[in-house]
Structure 1
Amino acid sequence: MRAITQEELCHERLGEAFEQALSEYDTRRRIEVLVDTFLTDEMVTGKETLEVGCGLGYFSQRLQDRGARLIACDVGPSLVQRTRERVGCRAVEADALDLERQFGSERFDLVLSSECIEHTPSPARALRQMAAVLKPGGYLAVSTPNILWSPVVKLATALRLRPFDGHERFSSWAGIRRVLREAGVDVVREEGLHLFPFQLPLHRLSSWCDRRLQALRPLMINLCVLGRKREP
């Protein structure tokens, strides 16, 4: 069993400051895309679902409200407890890089993970593990920051404009597609979020850009991908 590092427990160490640091707008937009837009009722209702990196339980709540048979997991014990209390679902501690050992192969109809893989030592391995616990024909919905924005985020961290001090290993569209393809998952839908930083008080314009300017998604801050695991 792999030892979890302090860098991976960044959000756990933040405690109450984690929730204060979150953007309500950004969280809501990611829920709208990954859960409400990407997933039909047929893909969610009654389906065995794993959320990886549940954090404070916002995505877990929406998944359960839509009828998923949900297990939420995170490396942080207090985050797991917060999700359990918020949602009332089964919530457990788990390592995103070792999901197959804990949950078994090809167990879930749906796996969802938002802004988690970049906080691990290996985003590619985390994606491969999500694919491993997914049944053939099952769906994987994932979001992560765009590597193009990594210098901006690193500068903001260095200037102490944000409290995070853990791993932040951002990904590219091409990298996500390649890892998923090699793991047997075909990308069926992509959307970008936030053409400019969501901290700016221009949320109506930002949402308009998300809806109308998807041709510019290679430049957007968040990569949102829906994949389907290939049948034998």
Structure 2
Amino acid sequence: MEDIKTIPLTFVNAYLIKAAEGFILIDTGLSIHGDDLEKELVKADCLPGKLKLILVTHGDLDHTGNCLRLQKKYKCKIAMHKDDAAIVENGLIIKRRTKSLRSKIFFIIRRLLRKKFEIEKFTPDIYITDGQKLDDYGLKATIIHIPGHTKGSVGVLTEDGNFFAGDTFINRKKPETANLIENQEELDKSLLKIKNLQIKMVYPGHGKPFMMNEMATRL
């Protein structure tokens, strides 16, 4: 069973997984969360040299804000899907629609954050693909490409049935699917794909983890 540490960074989550070869960090929060994130890494004994991989679920700045900082300090590899690479390499802004008033407000806040904080661009070390295994990093897990929220969104499904979903699922008040959508048709296909996976627990980008059976009947 994986040793999973949830790191809540104000309104977004990072997840630290203890693997056989050290640690894997999923997402990194905003740049303003950098000190808090590093404190949590130290508490977990995840020191430079022990963080083997940062896996980015998608390119939004609230998930990638500390990638460059950790890439330099921890000398670790950063992995993400190539379809979101332009967001972090060039600062590409993608157009998305919103499903609710709450998500519209959140989207406005996100755009304001892009203006307020300098986006630290970086180049990923690894471009991950659908079905790719993480055995080389000591974790029995598979990359699942789930476009919709963004074109390059991915999830990570462990052998034990833990699914790190990025923003394809959120759980602010109740479990639900993405509220910010780049492509609805792709999201629908991704949700069908997810429904057929052996998932027990979902770890969303925003909100608390939840059991997959809380969501399965609504997919």
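If FRET efficiency 1/(1 + (r/R0)^6) of positions 158 and 182 (r between Cβ atoms, R0 = 41 Å, to 0.05) is computed to be 0.95, which of 1, 2 is the source?
Numbers: 1: 0.75; 2: 0.95.
That value comes from structure 2.
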Quiz item: A value of -10000 was computed for helix-only ellipticity at 222 nm (-39500 (n - 2.57) for each DSSP H run of 4 or more, over all residues; to 500); which of 1, 2 is the source structure?
Solution: 1
Quiz item: Can you tell which of 1, 2 yields 0.50 when FRET efficiency 1/(1 + (r/R0)^6) of positions 46 and 166 (r between Cβ atoms, R0 = 35 Å, to 0.05) is derived from it?
Solution: 1
Quiz item: If we compute distance in nm of label points 7 Å out along Cα→Cβ at positions 14 and 198 for structures 1, 2, which one ends up with the highest value?
Solution: 2
Practice problem: Tell me which of 1, 2 gives 1.1 when you compute distance in nm of label points 7 Å out along Cα→Cβ at positions 174 and 190. | Solution: 1
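Here, each number is a calculation from the coordinates, and none is a lab measurement. Since this is a predicted model, take the numbers as computed values, not measurements. Cβ atoms are built from the backbone, for glycine too; each structure is taken alone.
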